[in-house]
1. One of I, II was used to compute distance in nm of label points 7 Å out along Cα→Cβ at positions 55 and 71, and the answer was 1.9. Which one was it?
2. For which of the structures I, II does the calculation of Rg and Dmax of the Cα atoms in Å return 20.4, 70?
3. Could you figure out which one of I, II the value 2, 11, 17, 17, 11, 7, 7, 8, 8, 6, 4, 2, 0 for P(r) over Cα pairs in 5 Å bins from 0, in percent, for residues 15-110 alone was computed from?
4. Taking 2.5 as the value of distance in nm of label points 7 Å out along Cα→Cβ at positions 183 and 231 derived from one of the structures shown (I, II), identify that structure.
Structure I
Amino acid sequence: MAIRLGTREFGEREPVIMAIVNRTPDSFYDQGATFTDEPALERVEQVIAEGAAIVDIGGVKAGPGEEVTAGEEILRTVGFVAEVRRRHPDVVISVDTWRHEVAEAVCEAGADLLNDAWGGVDPKLAEVAARYGAGLVCTHAGGVRPRTRPHRIGYEDVMADILRVTVGLAERALALGVRRDGILIDPGHDFGKNTRHSLEATRRLPEMTATGWPVLVSLSNKDFVGETLDRPVKERLIGTLATTAVSAWLGAQVYRVHEVAETRQVLDMVASLAGHRPPAVARRGLA
């Protein structure tokens, strides 16, 4: 199924990069490098040039930390969304939020996609997406509250739970009026999961793609990569790219990432190995 977001349409086998732009002072990855406007706008320019079709703007870090009210989240994101929309009319703007009040404000400012990473904890979010014609990411978060970490969480069958939640959220969104070609499902690596759960979810991605809903994966520098290889945040790129390659081979389509250029090369290589993309050049053996 093709994906249609904003002015863009992506074919069934077209890999799509969603670049992360954090509007937070305490991001686990960049410690606030794009909290202020100019560095954040420069980051948008860079990731578009490197091949990102979607920019995902977040005003609250995923992990525990200082409380951020809906009003503060709106202040961090809405004006920035409007400016990105003005400068880049064709880029797909996504906003990472679980609150319908924030969703309403960013859609008014020009957002095309709502990235609900906390698994539908606010049921009104899908209603906002339907009302504005925005897309929606339906994520499995294991039922944990936003910005909390799982504690001794367990599943009889982690992929069965992922499918139950994400497909259920997608079908509800569709019934509310969200466009079918604007709905994506996300297994939610690390969210409500331990490392073994996230590894298993990756191995079993074909079960998600078999549902017919496009699959988004957010793998970039996450704890399951760090624990698997025993590496700190800044040394997780190789593990992230390895997981990206496997996820691409298994059928995921959208990749939420920090390192865009490296991800683009991995996705292009996998697409060529799978026979979906010709080599960029073909000189060997022809001279």
Structure II
Amino acid sequence: MPGLAIFNLELKEKEFRKISDLVYRHCGINLHDGKKELVRARLAKRLRLGKFRTFSEYMKHVMNDSTGYEFSLLIDSLSTNLTSFFRGGEHFGFLAKEFLPALLERKRKTGSSRIRAWSAGCSSGEEAYSMAIALLDTLEGQGQWNAKVLATDISTHMLDIAKKGIYEKKRVMAVPALQCQKYLVPLNVDGQKCFKAGLKLRETVVLEYLNLMDDWPIRGPLDFVFCRNVMIYFDKPTQHRLVKRFWNLLDSGGLLFTGHSESLTGVEHDFKYIRPTIYAKP
């Protein structure tokens, strides 16, 4: 069967090097030798869908696509985009119970009503909308605030999903009933119960394409940044540069949240350790 033959295609060393070099140069993702089988298995699906006979043929197609869409699909294939609302609940608990109330008090003393957050690597949007829910809940009844959550990703496909803001019921299971009622709109999609991000969330979350390796057209200072399950794809020098850039963009007292498999151990930085995967700029 043709499909079976494609899945058994050999990824030659020269082809793997070309793919890994291209991906590293473009977006900093480090595809070391141990990732060769993963690259072969995941890109084989793209070859099957496009009816390409070799990896070289597929990569030629990727490079000739001036829209960048096929390259975006290649990156999607090589990274994990699994997420859900309030994933890593302890981060949101710390945000809502400790950090945000203290942040509001600090802002009041300085006379500032501006709050800015960033979901760096927002995937399909659930993380950013969860950040917005936590923020809006804290601000409720606290007067007028200028609050925005910037949400960026390198995948145009994932951003399209985030902009639509429609999620299956299982993806929103962690949202408490009251918050679900306040911020999400139930709807039926092809006979399946789903939820759509409501107007308040859409007004708070700003979704944009961004390659973290490029310049950041972001106006700081930021109050907190979620960059979770992104740095695992980068080597230590790239992680160091990224963490330094977050430091420069964060306000004094601002927080950086990382993924649970992403320790800053071995990465030179000036952040203060708060608790596992939570770091503060003094």
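1. Label of the source structure: II.
2. Source structure for this number: II.
3. Of the structures listed, the value fits II.
4. II
We did not get these values from a lab; they are worked out from the coordinates using the rules stated. From a predicted model like this one, the values you see are computed outputs, not experimental measurements. Cβ atoms are built from the backbone, for glycine too; each structure is taken alone.
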